[in-house]
Every structure is written in C-alpha cells, then in structure tokens.
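Undergrad: Multiple structures are listed underneath, in structure tokens.
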Structure P
Amino acid sequence: MNLQIGELEKSPRRYDVDWLRVILFGLLIWFHYVVFSLVQIEENDGNMRIVNSSLLIVIEVMHQWRLAALFVISGMGTSFAFRRRTWKTYVAERGARLGIPLLFGTYILWLGIIDPIKTTARLFTIFIGADNIPYGHLWFIYNLLIYSFLLTPLFAHVRNNPEGKVVHFVRSVFRIRHGLGIMLIPPLILAVNGILFKPWEFGEVGMWWEFPRYLLYFLFGYLMITAKDEYFQVIDQIRIPVTILMPILTISWFLFSSLSGVPAVMEGGWVRDGHPAFSIDATIASLLQSFHAWFWCLFIFSWASKLLNRSSIWLTYLNEAVYPAYIVHLHLTFFSIAVFEIIGTGYYVGLTFGAIFVMVGVMICFEISRRARFVRPLFGINRGTNEVEKLFPYNQTENPSVRILFSILFHILSIGMTTGLLILLISASILGAI
C-alpha cells in the first residue's frame, strides 16, 4: 500500500487544471459584475439592442457550464490532494480550508454576527432559498464542504484500492471506442438527475435539483483523475469532435429553452405552475442541458490540456490568490456598480472600469491578507508563519523584533481592510445596488 501511495505522489502536476481554476474564477468575477449590473442597461437604439442581446446570450450560455466546470476542477484537485493524505487528514484540512472562510464570511463579511442565533439557524437550514442564505455567494464553499464530507468514504476506498472496481469502471468508460464513453455516460447520468428532480423546485445557488447536479460534477472530476494518464489520453482524442459538437449543442439548447412550452424548463419548478412533472419537452430539455454543459466542460478541458499544461512564475501566485479574491469580490462589485451608476458613465464604460476596479481591489486584499499569519486561514490561504516570512518585507530582515512589528502592522491592515469591505457593502446597500 505504501508503495502505491508513493507511486501516486510521483505523478506529474497538471498545470492545465491550475490554469483553468484561475481563468474560471476570473471569469466568475466578471460574470457577477455583469449579472448584478444588468438593470442598468438601456436599449436606446437598434445597435445597442443587438449588443445587449449578445451580452445576454453570452451570460445565459456561460451560466450553464461555468459552475459545472469549477466543481469538476474542484473534484480533480481533491483527487490529486487525496493521494497524499489519509481520510482523517483530508477531512481536517477540508474543514479548516473551507469551513473557516465560510464561517468568517457568514458572520463577519455578511454581517451575520448582528443576529447570530438567526444566522446559525439559517446556516443549518437545508435549501433555505437564495433570498435567505446567510453566506451569500459563498454557497459554492458551503456545497463543496458538504460534498467533500459526503464523498470521503468513497475517496478513501478508491485511494486504498487504486486497481479496484471503481477505477476499473472509470477506465472501461474511457476505453470505449472513439471516446464515446466520456462523451455520453456522464451527461446521461446528469440528465436523469434533471428529469427526476428538476420539475419540483426552481434550481438556484446550488439548492434543490442543483445540489445533486453539482455533486455529480464534483464526483466526475475526482473519478476522471483516478484513471491517471488514460483520462488525459481520451480528452486529447475527443478534442476535435467536441469542438465541432459543442456549438451545435449550444444553439440547440438556446433555441429549445426559448421555444419550449414548459415554463422555466431549464431552471425547474414548473409543477408549481400547473404543468405535469414529466413530459417530452422536459425530458428533451434535461438531455440538452446536460449534454450542452458537459460538452462545454470537455471543450475547455481538452484545449487546456493541449495549450495550458505548462508552468509559469505567475501560476502559483494567481492560484493562491483565487480563493481570497473569490471571498471578497462581491463587496467590491456591489459598491463599484452603485458608484458608476451614480456617475452616469454608461453601462459598458462602467462595466469595463468597474471590472478593473474589482480585480485590482481583490488583489490588494490578497496581498494584505497573505502577510498576516492569523488572517490567512480566514481567507482560505494555506499555511502560516513559514510562508509569510518568505514575503516582502519579512524577507528583508532576520531580526525577530522587526518581523513582529511587520506582523502587527499587517494584522492591523487586515482589520482595516475587513472594515473597509463592510463599509463598501453597507454603502452599496444604501445606494440600492443590493
């Protein structure tokens, strides 16, 4: 067993997975800015209507696959991480890496501390609804934490049985001729989830039918990496077919979602409007939605495998910045949207400069928080003192007293940064951006 783990630890790092994580979280920040500022769009003429319609189509298409891809990537990362950990170590690390930022975000960044009893009750309420969740956009972390704990027994079984039935099944799927296994089996499983669970409730922020959907994506990401080289071989094999089929599926999905006689056929919950739970339209919609999202995932994974599997001096830095940037970005986003609306710059000018403002702001927050040892876990940054001492200005001196002064300074700056984020959030609420 120790030999098998040792062999797994020697597996080369996949830089394409890291690059995709960075890119997709960057797109997430842009996506949120667009979505929360759409009310500012004014259709003054025909050309503007065309531009606005194009933007809306891009947003609707992205919404079908961006989170799916992020959960797959999270599953892949888990597969790499679990190779070097016992299940107890994994659970402890997941609890700290995800749980601490979730609690910090819930009670501090989203002001849950004002009414801690109500906040705690809402935190442990299953499928509470988007308007009542106490952790805001951190539902991604919330779901990921639950998925990690739920699937730990399976992860441990697969790690302890690297040539067992689960891995053998995954490899047999990848060995189906022409890559048909990876192209057909996962989306069919996803479609079954949609057919069975989507009719009853509107899916939002990872709740209701979306909860098992994203659980499946997370699981698929984990299982694909367990097959090691065979996954990357099949993903290279299907690159061209997926590239051809993906836009066809996108057009088909978009047209069907617009023309279907079932309301909210892609979002769910049509039973509440008096429509039958199961119908030909609903079945076709679930199939199209699942294949469309999955082929987008395969498209970006296959091209990333070809183009992005290379190291960079920026990759480690940006990969570490992803988590804290995600945690704080909405505070900056809401404030920026409110300010540019008041200034009256126009939607697309505001979108451009607002997105730049948010990107710069989250990186400043990252630079401050990564230099404060006790603040790092609150923003999901790994490790502590040893990493901090490698950073400027700590690395400019060996004097312990000076380093302590630097530490005090950056902890004070972190408190000021957190206070500033709360001021931005409250200001945005007063200005009507939330």
Structure Q
Amino acid sequence: MKRQIEARLIQWKNKKTRKPLLLQGARQAGKTYVLQDFAKSQFDNSHYFDLEELKTDLSSIFNDSPLDPKQLIDKLSFVSGKSINIKKDILILDEIQAIPRAITALKYFSQQMNDLAVAAAGSNLGVAHSDEPFPVGKVEILHMYPMNFEEFLSGTGEEMALSFLKNFKGEKTDDIYHKRLFDLLKEYFVTGGMPEAIGQYMEKKDVPLEAFRAVRQLQKQLLLHYESDFSKYAGSTNSRHIERVFRAIPRQLSNTQDKKSKKFKFKDVISKGYRSYEDLADPIEWLIKAGLALKVNTNLHPSTPVMAGAKENSFKLFLFDVGLLGAIINLNPESIMRYDYGSYKGYFAENFVLQELYSYGLNKIVTWCGKTSEIEFVLEINGNVIPVEVKAGFNTKAKSLLAFINKYSPVYSVKFTGNKFGCDKRNKIFNYPLYMILKFPELGRVAIRDG
C-alpha cells in the first residue's frame, strides 16, 4: 500500500545536511512497512534491526559500551553478518523504544557519522515516555498517521475514484460520481486507516458483510493491544486512568454533538473525586503523546497564530482513527453503510475530518464557541484564519458559520458535508463533500485568487 509519507522520506534522503530520522506514530500505523519499502527502492542495501525482537542480543551493544557510532556499526555488522557501507546503505532501527539508549545514540550518529542514513521507527508510546534524554535538535522527526481516505482508495484499487478526485477542479458533479464516492467513504468509516484493517477488508471484499465483521474483530484486538501497552509504559494505576479517559472519548464527543456540553467534561471520567483538568491532565497528555488521541483546544477570540489564544483546560478529544472509534462503541458496520446511526453520524464526521486534516499536515487547529454558535474547527492556513464547519448530513444550514463570518470576516469559510462541491460566492463559503478533503484548501484558494 503506497503511503504519501514516502515523498517526505525521499526529501530527507536527499538533504545535504541529513540528520537521523525518527518516524513516530501509533502502533500498527504502518511505520515498519513504509521504511522497508522506502529503503528497498532508494538504497543499495538496507540493514534492518528490530530492537524489540532482538532486545536480548542487542541491549548490551547500546547499554554496556560508549555510544560511539563506529563501534556500534561494527557490532551491528557482526551480529547481522553483513558489512554496512556508510556512504551507500541505510541503517533501520525499528521499535527503537525497546532499547531507550538507542534513542540517545541517534545524537552521536548525527554528530559523528552523518554520512550514514539512519532511520528509526518507534511507537509514540515508548519514545514519548522514555527515561532517556531525547536528542533534541539532533534528529528529524516525521509523524505517521493512519491511512487517509486518499490512501485508502489507492490501497483498495479504487483508481478511477481517486483519479476523479485528484483531477476535480470545482465543476458540477453528476449524481453517479457523488453516490459512488460517498459509498466508498462509508466503507472507510468502517475500516478506518489502520493498514492491517484495510488489508483484512481487501481479503474478503467480495463478501462485504463478512469483510466488515472481520475488520471489526481485528479492530477490537488492536484496542486490547493498545490497552495492554498502557500498563507496559505507564504502570498499573496510571494505566487504569488512561484506559478510562481513552474509553470516555466517544461519550464525550456524543455529549458535545448533542449540545450537552461544548468541551471535554472532567467530572467522573475516572471516578468520583476527579473533577478538574489538573486531575486528568497526565492521562490526557499521555494519550496525546502516544498518538492515540487528538486534542483540539478552545479559542474564544481566534486570530493568528490560532494556537496562541488556545485555552489549555478547554478542549475536545478525538480518537486518532475513525475505524477504531466505531469499534470502541460497537457501532454496527451495516448501520454505517446505511448511513443510519443517529447523532453518532455527527461526531463520526468530525473525527474523520480532523484525522484527515492531520494527515495532510494541517494541525494548527482550534475550536470556537460564541454565545449561541459553535464552529468545529478553526485553522490557520498561510497566515489566515479559516473556519471549518462539519455536517454529516445533507441539511446544512450554516447559522454558526454566518455568525463567525459576521464577527471575524475571514478570507473564506468552509463546510464539509454530505452534499456535492459548491460555493456561496456572496458569503465566500465553500462546501466540500466529506470525501473531498484531499482538495482542501486548494479549491478555495484558487477560487479566491481568481475572484
């Protein structure tokens, strides 16, 4: 499955002053596959070491001797039986969090052996919570997210649908294209972006019902693996708190969707007595650093830079993958395909839009609330504040968006909805169908530029 991050890996390879690379992301997001595929196509030879699998053999190399790059290379070559060419080869240290001192070693590769391409991969769980000092400024960090909808189309062989989206210029869309793309989007709502889940779906795609059930079974296993990681990296007491916050995210999203609250409520998430942000800050931050939750802070007076005015203790939390969101609440795949799951549709659409934006590097995002209005996401793009309203359905009146426009006069505004692409030229509001986030913000920018 081709991943968009490969283009950024090639850019890293071609830099004249190349630092070691650290590819971070949640477990099972596809980091190992991407690095190995990249190494095979871009280097004469690759030298791959799984530090989790080889921990017993490799721990002493990093822990019991100086972190001199030449010594490390000599010893790793001896273990593998293959000589490492510093000028032409790539060294891959996978699951680097398994031997925390290997993370520190990246600093010395940067300082003393920068001719060698060194790429490390690790789940955010271990890297973010290691006791070893992180080599700040000595590594280049890339964040990897689950496969987005564009990658899903490519990975499932839907090349015609993908070509239509990539070549779309804002023209009128026939119903046949809109319906087909929306049906594919609903499939993605079930599978989400975890590569193994999409692979499971592809194996049984000819029998959709069976495929979706297999996907759900796999997703529930993934959730159990994540929760076992909580205790592995956080200890038994903290892990229970982290798990309860993790499991509370869908309920909290449902409350904001139903207007019961405008932000994450702290009361009784863990147990009675935990009522404030300070009580939950550590488990919340743990999940964010682990890459399992996405946090969108409130900004009541958005201006650039939008993150500067964000309130630390007022925010929404989202899951990092919409497929796992469905699994954690036991949402029936058939209901998703019928697009008939009540108010869940609203926060499913919000979660999907947010993870798509993150996958395209658009992560300077806040939420805004007025007295009677609320905008799901406010982005900073090219120095401009852009409000984004999300509607899962087809009745898409934009009262909150108009209130924001009247108050702040953005250069343009956006709705992601179940409707076809269109533009309200008078108010400069662009309607993107939910399946077309890969064209954002391109179409809006072009239309504004051309007047």
Structure R
Amino acid sequence: MNRLRTIVIILTAATLLFASCHPKQKLFDPVAVDFKADYNPVFDGLLYPSMILALSGTSASTTAQNLFTVEVTSPRDNAVLRVVIDSSNLNYVTIFQEVMPRRGERYTFSPAVKWKYDNLYRMRQQGVADLTFTCFINDEEVDVKNLRLNYRSVNECPLTLVSRGETYDFRWLFSAYVNEEHPYIDQILTEILDQGTISRFVGYQSGEKAVCDQVFAIWHYALSRGITYSSISCTPNPSRKANVQHIRFFDEVYNTKQANCVDACVFFASIMRKIGLKPVIFVEPCHAYLGYYTDKNRKHVELLETTITSWVNYPDMERNLDADGRLPQNQLDKISKYLTDKQLQQYEAGKMTFDELKLALSHQLFDRASTYNAETYTANLSLFADSTQAQYQQLDLELLRKQVQPISSPR
C-alpha cells in the first residue's frame, strides 16, 4: 500500500512538472491578430505637453487629442480586446477595453491615456519616454509593442505642423498660455489700484472710457514693473515639419521682466480676463499683438502693441535719479522724444515730479501702442476673417475658453 502511494505521488509530481514545462497552448496567433500601436504621424514622433494640458478639459475628438491608435484583427466573434499601457514618467497605467463583434475584421481604436499632468507641467526641457502597449484578447496576452517618443518642453507651442503634404494649424494653442486664474494676479490688481490711476475694476459696467482706463492702468503697471522685450522664439525642435515657438508663462514674465510679442500678449490678456474684459490676440506672420473689446457686445475693438513697454524702463530710470530725486539730463534726453514739448518744459522747470513724469510718459506710449498696428489691422481684416488663412489668426480668448484650458501649475 505504501509503495503504491509512493508511485502515485511520483506520477502526480511528474505530471505537474511536465505541465509546468509545457505551458498551455495559446488560443490566438499574434501574426493573425496583427496588433499595432502607433503615434499620430502629424506630430512626427514628438509629444507636446502644452497641447495635452490645454485640451485636458474637453472631450471633443480632434487631431490634437487622438494621439495614439491601436489596430487589431479580431480572431473570433465578440472577442474582448484589452490594451494595457504601462506607467511611464508621462502617464499612469492605462487600461482600454472594447468588444470586437466580427471575426476577421480589422478594428482601429484611439485609447485615451491617463496622463500625469503635474509631470507634464514641470517638463521645462525635452526628453525621451518609452511607452509599452500590451494586447490581451479574452484575457490572453497576445502581443507587446513599444513606442519611443521625444517629449518637448511645456513652453514649446506648436504653430503649424506639416504631415503628408497637409498643414495643420495650432496657433489657437497661444490661448492656453493666458491664465486668468494665476495666483499672482490678485496681488498685481492690488498694486495697480495702489498706483492711483483708477480706483476700482468695473469690467464693462461703466462704459467704454472706463474700459480703456482699466487697460491703461494695467499698461502703467507693466511699465512700472520694467518689462522689457526679449526674444527667445527659437527652440531646439528636431522636426523639419514643425514650426514652433517658445512661450513664457505668466509668472515667468512677471519674475524675469522679459517678454516677446506673444509673451506680453499673454501677460496683459491674463490680467484683462481676470477683471472681466474680453481680449483678443491677433497673430500675423512673425508677430502678434493684442486687442480688446471696449463693449460687452463685442462691437468695437481697440488695439495694443504690448512690446512698446520695452521702449522705456522705469526701474532703471529710478536707479539713475540724483540726490534731489530728479532725472539727469542725459537720461531725460533718452525719453524726450516720447513727451510733448510742454511736458518736457514742465519737468525741466521743476513743475512736474518724477511720478508725474512717468504717468505722462505712460499716457504718451499708451496712445502710440493703441495706434501702432491700426493700418496693418485694417489691411488684414479680410485675412483674419478667412479660416483658410493659417498665417492670420484672430484668437478670441473668451470663445476659445470653451475648449482650450489655461496651462496652470499643479495644485
């Protein structure tokens, strides 16, 4: 009896060992299933965090959101496909599942990736990420595909991308850098009121003049802040099919006091939207300038060339004041071309303080900034209205907010 029991145990162990050495035969042939995972060819292997963050609040299906596709041939009727995207520095584990009704039919899906939004916002330099896609059918692992992507800095904004002879326009992404909810703005509004140019922010409640007065108050603040022009539009983007621009965020403009034409538009527009105004960014080849509606019904628009803030530097002027708080003659000569003869004479005669001089200078430059692009704007009105003209864009921020969210810092 004991011998028989020993033989049974040995045979059982041998059976288990044989089974472990010869795993269960797979039901589905990877060649027949032909699983593929691809990245949208429009983006030429590059991933733009700015685009993902800007569209995170919308469910609309667009070229910019359908980044990945998976293709598979169903091996049987009502086969259950499950695709698992492993975690990376860009994304959390993502599971996508669908039923494929017909055997032999080819199916294409666009899985929505669970992004690590905080990580995307912090990406200020380019890098490489490997994404692994594993295909399961009816719970059986069938195949694995790997995609290597080059991700860009979150400051990098694609303008146009060319793919297979077609040009895709992404200038609307400028609006994602406008952030009316930035935590700095409340303090800035307090500082603007402390300047005394206006007593309160009323949006459109008190007429067109009050709107212009509020915009001037922001303008005078920017001059007092000492925001200067600095172009860093070029990026080390390796794609020959991409036209991109580096855009500074609101806090970067505030802290560095530097801005190019787009950066400055972003800075001004963020504050304008915070106080209830309706700004517009006009984009032309190689330039962008700001506009704003003076009435809530959007019937009249005023323009503002924001780069003119760099024509003077109030903090630098203040550092050069003499012991009596007066601007030396050589410094006065630098700004005299922006003043009227009367203003210049009043200051030289001691009838105007330095603060009054700055305010007068701000008004003169504001007037210039308001008319600087008038002829260009009028000449290009038909181009702004033509949706086929990708080089000319009228970016109405209020309308774009329905789909494009501000790129904001992690909470």
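No lab work stands behind these numbers, since they all come straight from the coordinates. Just so you know, these numbers come straight off a predicted model, no measurement behind them. Cβ atoms are built from the backbone, for glycine too; each structure is taken alone.
Undergrad: Given 1.00 as the derived value for FRET efficiency 1/(1 + (r/R0)^6) of positions 293 and 325 (r between Cβ atoms, R0 = 30 Å, to 0.05), which of the supplied structures P, Q, R does it correspond to? Mind showing how you got there, number by number?
TA: Details: P: 0.75; Q: 1.00; R: 0.15.
Comparing all candidates, it corresponds to Q.
Undergrad: Using the calculated result 1.5 for distance in nm of label points 7 Å out along Cα→Cβ at positions 189 and 333, pick out the matching structure from P, Q, R.
TA: Structure of origin is Q.
Undergrad: Moving on. Computing FRET efficiency 1/(1 + (r/R0)^6) of positions 53 and 229 (r between Cβ atoms, R0 = 25 Å, to 0.05) gives 0.40 for which of P, Q, R?
TA: R
Undergrad: Let me ask another. Comparing structures P, Q, R by distance in nm of label points 7 Å out along Cα→Cβ at positions 245 and 285, which one has the largest value?
TA: Comparing P, Q, R by distance in nm of label points 7 Å out along Cα→Cβ at positions 245 and 285, the maximum is at P.
Undergrad: Using helix-only ellipticity at 222 nm (-39500 (n - 2.57) for each DSSP H run of 4 or more, over all residues; to 500) as the calculated read-out, with -10000 as its value, let me know the right label among P, Q, R.
TA: Among P, Q, R, the structure yielding -10000 for helix-only ellipticity at 222 nm (-39500 (n - 2.57) for each DSSP H run of 4 or more, over all residues; to 500) is R.
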